[in-house]
Structure P
Amino acid sequence: MATLHTQPFTAGLKNNFPQVFQWLLQVFFVGLMLGTTRIVIAPLAEQEFGLAKDSLLLLSTFVIAFGVVKGSMNFVAGHWAEKIGRKPVHLAGWLIALPIPVLFYFAQSWAWVVFATVLLGINQGLTWSMTQTAKLDITADHERGLTIGLNEFAGYTGVALGGLASAYISQWLGLKTGLLVFGLLIISIAFTLTWINIAESHSSALYPTPQNTATSDTQAVSTWSIFKRMSWSDSRLLAITQAGCVEKFVDALVWIVYPIFLYQKTQDLPLTAWIISIYGLVWGSSQLITGHWSDKFGRQRLNVTGMMITTFGVVLMPMLESSMGWSISAAITGFGMALLYPNLSAAIVDLSQPQWRATAIGIYRFWRDLGYAIGALVLGLAAYFTQDLTVTFWVVGGFMAASTAWLAAKG
């Protein structure tokens, strides 16, 4: 395994294509792992553990657990990445994932599923963070948007395909066996490729590129100081961070409500999987271009536009009554997410220095992925008090509209 203090890379996507490709492959596997839970958890909850279809508050507990843990681990991952390097943290993430498919398979109660999801949150926080951080170590400043766009393209394409594959594999092998076989296959391949092919890039982050040498902050900055900057003291960083948090309400909606809403409408699990996968595939594939656009045209315009389009896609879904209409709504939402998702992260990177970039990314991702938990709780409470599933779409739309206004004013 590569040691922490390696010779710095020469910055640039082309210069480091072999390593960039390996990290893109890794984030694809990270996305596949997350995608295994996107479609089949709701049917698993109902068929295996007797959760009623309308028990949205109880069903949301696994996403709440995921969001709290993943958000926290993003924060920890950024700190650890500065201390021991990117590759060891990434490997640890895959080791922690090993029990997840086994827990799903042997689950005797819903609590087992929630615990497996806690481990999934740790896995995702450690691995996805490192795929982004490591690539930013070895690419040029003017490629930041493109770099993050490529990363999120690979990751969310993996999420979409993982959800689709798990639906078909579960129909073939059964829900629990499908999760076991598919999950163990993903983890074993990803861990092996990391061990063999990934090189440590930490030292490259310590050598400012020519573009940022003049502005680089050479003094040590404490983690608490960076946390304060991003969480309340810097209005620009705060506006971007809150937008990242609230946009996760949308993904929580897709994870919890879409499978129930669409399955009730279609009574067809593969069709439900395809509609939800359209959201992920459009989101993932569009980031090939939206990250690059922000390098050319700036982050703020694309971020605000993406928030607006995502809001429209969310509120459109419950107003439609056909598979084609739901697919269009999912595609609109996915494209809006593609505009905002890589470029909110890129905006954070723009405002941070190389010496504390990994920590800044980790703190942003902490607040962003905490949005899973907050959003899931809001969705569960809204459905519980109104007994109306469609209310959840309007609640998320309202939060997104308010967040968009804040970002437009301060970002």
Structure Q
Amino acid sequence: MLFSILGFSMTPDVSRTDLTNLSTNVAESIQRVLFSVRTYLGMDVAFVSEFTGPERVFRNVDSARPDSPIKRGGVIPMAEGYCQKVVDGRLPELIPNTSLIAAARVIPETTSIPIGAHLSVPIRLKEGRIFGTFCCFSYHPNPQLSQRDLELMKTFAQLVARQIDGEISRDALRFEKIERIREAVANGDPRIVYQPICRLSDGKVTGVESLSRFASEPRRGPDVWFQEAADAGLAESLELIAIRKAIVASSVLPKDLTLSVNVSPAVAIAGRLGEALDGIDPARLVVEVTEHEMIPDYQVLIDALAPLRSRGVKIAIDDAGAGYSSLRHVLMLRPDIIKFDISITRGVDSDPMRRAMAAALAEFARHTGTKIVAEGIETAEELAVLRALGVEKGQGYFFGKPMEPQNIAATAAMAAA
């Protein structure tokens, strides 16, 4: 398919049970639990291990000294060590002195580490599956360890299990979102439509904005689909697919029309935008930077947009006036075009506050040599006020709803006639 050929694939792959990347909050919480248990019981090392088929992985480790024989991320065969034997009942969960347990004495780690005392309990998830074990040991025997200490370990193991269950539920939800988005893309979504951008003085179509539409189930707006893609770690891939489709489909548009594509700051910074924009005269392109996320470092974004500008691509700030961030975008990014948010345009003919805001932005544009496009024009009265304020271009249902590219071509021809 198109997106696969271009390399804008639906990644990443995810497993329903892979917990290699526990969320920061959960990983830190488990680490605190390990430290608390280890120090309370006077042990040297505490850890959480995960059973992964023939191996076990040490997910979290807390040690009294830096040269711990157990390292976070370490992998050893299941047959080695104590954990599997404890789960199978071949070793007791509580061993105050390993030298007194014949089955423990023959385990190589008992001598090589060494292990003098050992506590281990299974981490049992709500589905009944054993995730792994919650363990701690000391290098020397600890005859003071008691059944009460074992019960404490079991309580904390249950706490860890609840946290891991939460991670599994989170990953399962993310997996569902990934599969839903992959299926939508495989079915041809997003479909690209174009809304005409017109000169307010005579209604002539001078450009279009590409917009995404989704026909897949569940039926919902494009903003919801893109937010779900962001939640699933697919925001960049889906956005690049939509941009590339808009470029390809624009080949049937009149060559004198500009093409505006929406780009999030994150995708602009990521580095693959230039590749997605290939195949069209850069002088026809307008990159609309969306407002929907914070920009932690404007200089990074400015540097990322610089190669596009050097090619002749125009930069626009989308939804200006919708919030503080959009106005900050204007000041920091110094765009070629400012697009009024629909919240300013709607009712500008009857609301003095909206009219004052539109007038202020229009005056700002005149002083800075910036072009203005008003979004959401629906009535002749709104058009008249915006035209009187000196707004040059606009879009909205008054001029035309988003439509297929061939219909744009016909609309442009009628406007020119």
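Derivation of every value follows stated rules applied to the coordinates shown; laboratory data play no part. Everything numeric in this text was worked out from a predicted model, so none of it was measured. Cβ atoms are built from the backbone, for glycine too; each structure is taken alone.
If mean count of other Cβ atoms within 10 Å over residues 152-159 is computed to be 17.4, which of P, Q is the source? For mean count of other Cβ atoms within 10 Å over residues 152-159, the value 17.4 is produced by structure Q. Here P(r) over Cα pairs in 10 Å bins from 0, in percent has been calculated and equals 5, 24, 35, 24, 9, 2, 0, so which of P, Q was it run on? Among P, Q, the structure yielding 5, 24, 35, 24, 9, 2, 0 for P(r) over Cα pairs in 10 Å bins from 0, in percent is P. Can you spot which of P, Q the value 19.1 was calculated from, given it is Kirkwood radius over Cα pairs in Å, for residues 184-399 alone? It must be structure P, since only it matches. Work out the source of 2.8 here, i.e. which of P, Q gives that when distance in nm of label points 7 Å out along Cα→Cβ at positions 160 and 192 is computed. Computed on structure P. Looking across P, Q, the calculation of mean count of other Cβ atoms within 10 Å over residues 176-183 that yields 21.2 traces back to P. Here helix-only ellipticity at 222 nm (-39500 (n - 2.57) for each DSSP H run of 4 or more, over all residues; to 500) was calculated and came to -13000; which of the structures P, Q was it taken from? Of the options listed, only Q reproduces it. Looking across P, Q, the calculation of mean count of other Cβ atoms within 10 Å over residues 136-143 that yields 18.5 traces back to Q. Which structure, out of P, Q, was relative contact order in percent (Cα under 8 Å, 6 or more apart) calculated from, if the result is 12? Structure of origin is Q.
Which one of P, Q has FRET efficiency 1/(1 + (r/R0)^6) of positions 32 and 264 (r between Cβ atoms, R0 = 41 Å, to 0.05), as calculated from the coordinates, equal to 0.95?
Label of the originating structure: P.
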